[in-house]
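Okay, got some structures for you below.
Each reported figure results from applying straightforward, stated rules to the coordinates on display, with no laboratory input. Small disclaimer: the values here were computed from a predicted structure and weren't measured. Cβ atoms are built from the backbone, for glycine too; each structure is taken alone.
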Structure I
Amino acid sequence: MTAVIRNYDIPALRKMDVDHHLAPQQDWQAIQQMGGSRIITRAEGSTLYDGDGNTILDGMAGLWCVNIGYGRDEMAKVAYDQMLELPYYNTFFKTATPPPLMLAKKLAELLGGKLKHVFFNNSGSEANDTILRLVRHYWDVKGQPKRKIIIGRHNGYHGSTVAGVSLGGMKAMHEQGDFPIPGIEHVMQPYLFGDALGEDPAAFAERAASAIEERILEVGAENVAAFIGEPVQGAGGVIIPPADYWTRVEAICRKYGILLICDEVICGFGRLGEWFGHQHFGVKPDLVAMAKGLSSGYLPISAVGVSSEIVDTLRNAGGEFIHGYTYSGHPAAAAVALKNIEIMEREKLIERVQTDIGPYFAQALASLNDHPLVGEARTLGLIGGVEIVSKKGTNERFTGKEGHAGPVVRDICIRNGLMVRAIRDTIVMSPPLVITREEVDRLVAIIRAALDEAAPALRAAPQAPPAPPVEENEVALG
């Protein structure tokens, strides 16, 4: 790494943060009261450094995205070289630039099968906006304009745009702005620990998948365009579905002739030990949303993988798809994404997650299952969650409701040098794919110490009867 280490005026930056900067997904009053955000100044590998001299192990890979780790000189160089040659040109005027064309070809190879076409955007939210537009346009062209409904899941997350927040099933987000928009339905999530503890996993998989079929029949199959889901629900709390859930979902989609959409914004690019999460679960979607790990967060870029059948239908019909973004297929972002994939292939990071660091991470996190506050520690690849409960062997929460204990433990972890996220009462993590075994051990040790430290205060808090299931009592993300 050849990064320049700058001597920032941290108090001045914090004042700028309060006076001028509006952070996403934040309580702006809380930021003001704390005198400004923590200022992250540099990073290397899996480690962050802040302006106060603290070293922090990044258990979240930024925001589920820095898969190859921080400080890659060759990523900076490829962006620099591309910007010197051609920093930008659009793809609106029947023009294209080399990097997005090469990236589209590479993504088609990685996706395989019928997913041979790629539409570029700038974020996961925009990718899912594109999918909504594309799906409805496709059914119009097919002569089935009544097919407008898209079915998602409670606690699913598909972004923050109007389409993204509607497709997602976060009730706290829906309450701001009167969402979802018409034509979006939500069904139960495959959350065995939270919603069906003790139920046979195979029976639960069938029940959760059948909820989709029941909703299709309820609204009329002739009105349903698609089902959308994340292979593993990341921002919903690392909800890992039981075996056979996804194969059942795919069979239901095929039975009723609706499109299957996999949102791979978090699960794609090695997170689950395959290039894409749907490959792990053995299903073949019609559309795939990608972002985050596509460039490991080094530059904003996202993509939608589209099946040949959809593209052939639209090409044969002719006419414009009146949708797109100024920066769709940005040449510098595409060049960086290509280099990111090259690094992942060269260093065999997918194989590393599958056969080395992924199993080690699973074993290490499972060691927390003996802690009296842990109801379940679960992982798949390099994504994991630790459920905090008030009573061992149950899914009962402190104070009788979701979302009290998680932020307490999270804040202790961060104070002690580990960046994790609290989603309700689940501590979630998705470290860089380059994390070392020693860093995994430190991650687990910090979580254990945080649980120990939090226990007395949590035990002393007034308790209340259990609240309704989370899909009826959604609280904001931690």
Structure II
Amino acid sequence: MKPPRESAGHARTAVAVVVVLAAVSAGMLHAVPTFGQLANLGHGGWPLVLRFFLAVALIIAVGRLGGWVAIRCRQPRVIGEMAAGIALGPTLLGQFAPDTQHFLFPAVLVPHLGLVAQLAIIYFVFLLGADLPLDLLRGSGRRVAALGTAMVAVPLACGLLLAAGLAAAYRPAGVGLLPFLLFVGTSMSITAFPVLVRILAGHDLIRTRIGTLGLATAGVGDAISWCLLIVVVALAHGGSAAAVLPTAGWLVLFVAVTLTVVRPALRRLLAAAEDNAGWRRVSTVALVLCALSGAAVTDWIGVHAIFGALLAGVILPRENRVVRDLGRTVGRGVTVVLPLFFAVIGFSMHVGFLRDLRDLLVCGLMILVAIASKLGTTTLVGRLTGLSWRESAGLGVMVNCRGLTELVVVSAGLSLGIIGPDLFVMFVAMTLVTTAMTGPLLGRLKLGGDRAPTRAVADFV
């Protein structure tokens, strides 16, 4: 007969399994019909299926090649993958070999490629949530709070002013002025935490005092920005403050259930699986399904799938072995298919933008405002909090890195109709410039100093 304590432990684990299964099932009711549309490929016969796999293989190969070139140029891999994805679209391949571009990537395949890309982004954001430095945020202190708030508030304000001037020409028809202004402002305040980790590791700054401060500042800023984005997307769906209330109510209920019911159940399940190889594999599958389920629920609520995936990652216990291994298991799969996301972005970019002088001037202005508001503000606040000018400038350079996180956000804005294709292309250009300048500027600043113990985040980008 088993001891009462052991029996009680098994009972709690069984309850945890039931809760996790229920949570997964609730989201799958929406996820399965959405991603089940991939099965429609079969309706076009084997030639279409083969062309789909050919397109996927070609995009991944070109993306990996672009990533390799970027690494050789001492840039993050994501820069090369972005450039490669854009090159496969109308901007480059479609400009010089339109027949080839249409043959390799016919319009009928693009929605299916988009579904696979959406899956990649859901798991990218899930891993981003699992790797947010919550331990750093809890002990961040007044300096990090000031830096994190300033690096969001000033770019947000500058973005609002910029958007007010652009609204007449660039606000899509049917989109309210407030959601448009807030989305542009919030998008200007984003920092790419995973890419920043990769860059800091490449410059041997990941465990320095200034590197730790940069990660904590980026974490605080991104937490604020994601909260703002939830409000913006809810406003865009509702159209008015009153119409947002039902969406807000469902979102609050979802967050409450996730934190009070799903989170303890996941912790119990993961704790039981830590010392059992079979249970670890089962738990990894459960986490993968939880991420997809959370994304499906928030998509059904009306605040975009990325927020559910982010929350699914945030609630995970960082100290658990299964969670620590996610970067090696799930992260590898995300790395392989992520070029599809950049290719879908490339298919959305139009060549006419490159020929319009007004668009080019506005794009240049957006880049200048983004750099000045983010880098300049963080540098000034860092100096006011007692850092040297070199350290302050280093922090400004770090948080100015926007990377893949920015592309995820602006792609969501494009898919929701909050911004149009012209403004989307400008944001992509701004993202490439601000991300590409991060590594070289950090190298010129020659930062260093005392080492600080910081847990390395999964560097899958």
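Name the one structure among I, II that mean count of other Cβ atoms within 10 Å over residues 342-349 of 23.8 was derived from. Structure of origin is II. Using relative contact order in percent (Cα under 8 Å, 6 or more apart) as the calculated read-out, with 19 as its value, let me know the right label among I, II. Derived from the structure labelled I. Comparing FRET efficiency 1/(1 + (r/R0)^6) of positions 246 and 414 (r between Cβ atoms, R0 = 35 Å, to 0.05) across structures I, II, the highest value is found for II. Upon calculation of helix-only ellipticity at 222 nm (-39500 (n - 2.57) for each DSSP H run of 4 or more, over all residues; to 500) from the atomic coordinates, which of the structures I, II produces -25000? Going through each structure in turn, the value belongs to II.
Using the calculated result 4.6 for distance in nm of label points 7 Å out along Cα→Cβ at positions 198 and 438, pick out the matching structure from I, II. Among I, II, the structure yielding 4.6 for distance in nm of label points 7 Å out along Cα→Cβ at positions 198 and 438 is I.
Source structure of the calculated read-out (Rg and Dmax of the Cα atoms in Å, 22.2, 81) within I, II: II. Between structures I, II, the calculation of distance in nm of label points 7 Å out along Cα→Cβ at positions 78 and 110 yields its largest number for II.
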